[in-house]
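Right after this note come the structures.
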Structure P
Amino acid sequence: MPAGLIALALGGFGIGLTEFVIAGLLPEVAADFHVDAAAAGWLISGYALAVAVGAVGLTAAATRLPRKAALLGLMVLFILGNALSAVAPSYSVMLGGRILAALCHGAFFGIGSVVAAGMVAADKQARAIAIMFTGLTAANVLGVPFGTLLGQALGWRSTFWAITAIGVIALAGVALLVPREERGASAGPGLRTELGAFRSGQVWLSLAATTLGFGGMFGAFTYIAYTLTGLSGFPSGAVPWLLILFGLGLFAGNALGGRLADRSVDGTLIAVLAVLTVVLGVFALVAAIPVAAVIALVLMGAAGFATVPALQLRVLSSAEHAPTLASGANIAAFNVGNALGAWLGGLTISAGLGYASPLWVGAGMTAAAIVVVALAAARLRRRSPVREEETLPVH
């Protein structure tokens, strides 16, 4: 395994920690800045919106830069954003720091996916991408609980100083361990060429699959605390520990999904999305049974994140010789899916359909994603009957 993948995973860990740890510290942050819960919630939703903007905007701006140089610049932006959050004298400055850090999120994973795939042979590209995303899963499993405990013990600012330090270490790791591009291929193909990738129907189908497939899982996850306490009967104090089990499912699913996707991207997506659809539906039916709910929670995490390497590799392969901007757009699609799933799930709860209803919404979205992937695979077979899988030329 190339050492550069570890550096990318560490960067992913810090970025994932920045995104998720704020949820556990929101009451302390709100009290410190004397704002209500709704205003404090913008520290999360504002971050998500900035991720989508940065995934496309910063990736587009970096298309003429060497990819390693772009990654280093993004890590500097990440460090500055978290340092600003740590010293923020006011809520508005804190929000600005969050947005600054979020802008690098999508571009880092978008460009990093291309770099990770380029470090290994063609038959190991999905596994390389999965290793980078392991940092994101580790942030859920280990980083968020410990980051929350640190913030509660020493103040929420200490958590952001710790994230800043992680960013510095990741910056050094990328600088030392990620290889430079070969001479003559140091810069990307340019914005016009990168935008040309969006003339491909396969790229748009891949983005739609990401939005629906991952959005279905995340929409259900958004309201999982209400499901576990309101239907399964768990006390609120048990939710963080149950989410650690969910995080273990993410970790296992990400690793398995990377291995399977290296064999067949579309086959893996159809199979895993089918499993996720069934799991979400069964979860909705057994949510009132505590043991069954825990099992379904872990399986939801595993199946949900097993889609990630295949979804990212699919858009990279579809974009062929200009993958960087399409890769960033796919990170934006993940976040659009998150917002869409959460919005639809909230509508069903507001309509009085109960706390299991977001699970049914999620199942419907993932079932729609299966249709999109099957359509895309059929079109790809008609275009290239001999070779069903395309390989990303990133070396």
Structure Q
Amino acid sequence: MEFDLSEEQRLLRESVDGFLTDAYEFVQRKEYLKEKGGWSKAIWRRLAQQGLLGLPFAEADGGFGGGAVETMIVMEALGRALVLEPYLPTVVIGGGFLRHGGSAAQKTANIPAIIDGTKTFAFAQLEKNSRYDLNDVTTSARDKRGGWVVDGKKFVVINGENADVLIVTARTKGARHDRSGIGIFLIPADAKGISKNTYPTQDGEYAADINFTGVELGSNAVIGDPENGLSLVERVVDDARTALCAEAVGLMDESLKITIEYMKTRKQFGVPISSFQSLRHRAADMFVALEQARSMSMFATMAADFDDIAERAKAVGAAKVQIGRSGKFIGQQSIQLHGGIGMTMEAKIGHYFKRLTMIEKRFGDADYHLRRISESGVVA
């Protein structure tokens, strides 16, 4: 399996890193947090101008025809810079549903607006007590004269405050845990019958709990088969998990660099703490954990091309397990090596640890994926 980047991919990495180095200093990030929804609209427009919002879409749809590797490169860079903008919910998840299951009309109506930065998306999937089960859906979608009426409530919808379009899972038939009877709906965020309660999350993003009360939709609102949408949800969520793994690698990489730099400048007993052998061993262990995470992130990225759906899911799950373990270890060691200052809002390192912690919980934590892998007979 080839893990080396092509020349074009290396240039992409250099370009994204260079742009974010200039645009995303930690002080600037604090200002972006104050904007509505917790991210910068100006930065989003610049991401569009750089072509990054159109990266994974086919050239026929106005994109650049990039694949999983290009998404991995961008997500790592976003992680290193601690970027707030909704690349994952809009480009990876929203774009993923459109790319893998959208009709020609749905693609035409939405993909160009994603690419030019005029539309952002949010994925409304999580429900009360549903945990990580994608088929645990009680929000309903009733057929009404060829259209649909959606009722229910979704929780912790990332970018729910600012999103122009909500992608919502809703049950069209069957019982709460049935794998069949789940549809995927494109709903304008300003549709009549929608109400939101928004709040900041621990890592600086904003989420919303969203109520749907008699929201009426046309027949063209459903993506794919309204009774068999779960396989598409699982496919897109695996893409999102893979992207989150790459983002976490970027976060861990930068956390290690920040920590080593701090060890070189922080003095104790008149010498830099980097001269203490026990602390150097800790840094070495952090590096090993980072490289383990990086290799598994690459493996999950390569698995995007697997024909076997089950094998692809196992690869992504195994990567999520390692990412969870490595992220926890590197985050904790980074804070400990910084001492008390690492716990303050002014210290950048604490924000990296918060983001790593939130990523570990998104779409299944390490324990959840380890259990799934164990049940499938594969040892992680």
Out of P, Q, which has the highest value for volume of the Cα convex hull per residue in Å³? Q
Tell me which of P, Q gives 15 when you compute relative contact order in percent (Cα under 8 Å, 6 or more apart). Q
Output the label of whichever structure in P, Q has the greatest value of mean count of other Cβ atoms within 10 Å over residues 99-106. P
Comparison of P, Q by Rg/Rh (Cα atoms, Kirkwood Rh), for residues 163-242 alone - largest value held by: P
Name the one structure among P, Q that helix-only ellipticity at 222 nm (-39500 (n - 2.57) for each DSSP H run of 4 or more, over all residues; to 500) of -27500 was derived from. P
Comparing P, Q, where is Cα Rg over 2.2 N^0.38 Å, for residues 139-346 alone highest? Q
To which of P, Q does the computed value 0.75 (FRET efficiency 1/(1 + (r/R0)^6) of positions 131 and 155 (r between Cβ atoms, R0 = 41 Å, to 0.05)) belong? P
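Readers should treat all values here as calculations from the given coordinates under stated rules, not as data from a laboratory. Keep in mind the model is a prediction, meaning the values are calculated, not measured. Cβ atoms are built from the backbone, for glycine too; each structure is taken alone.
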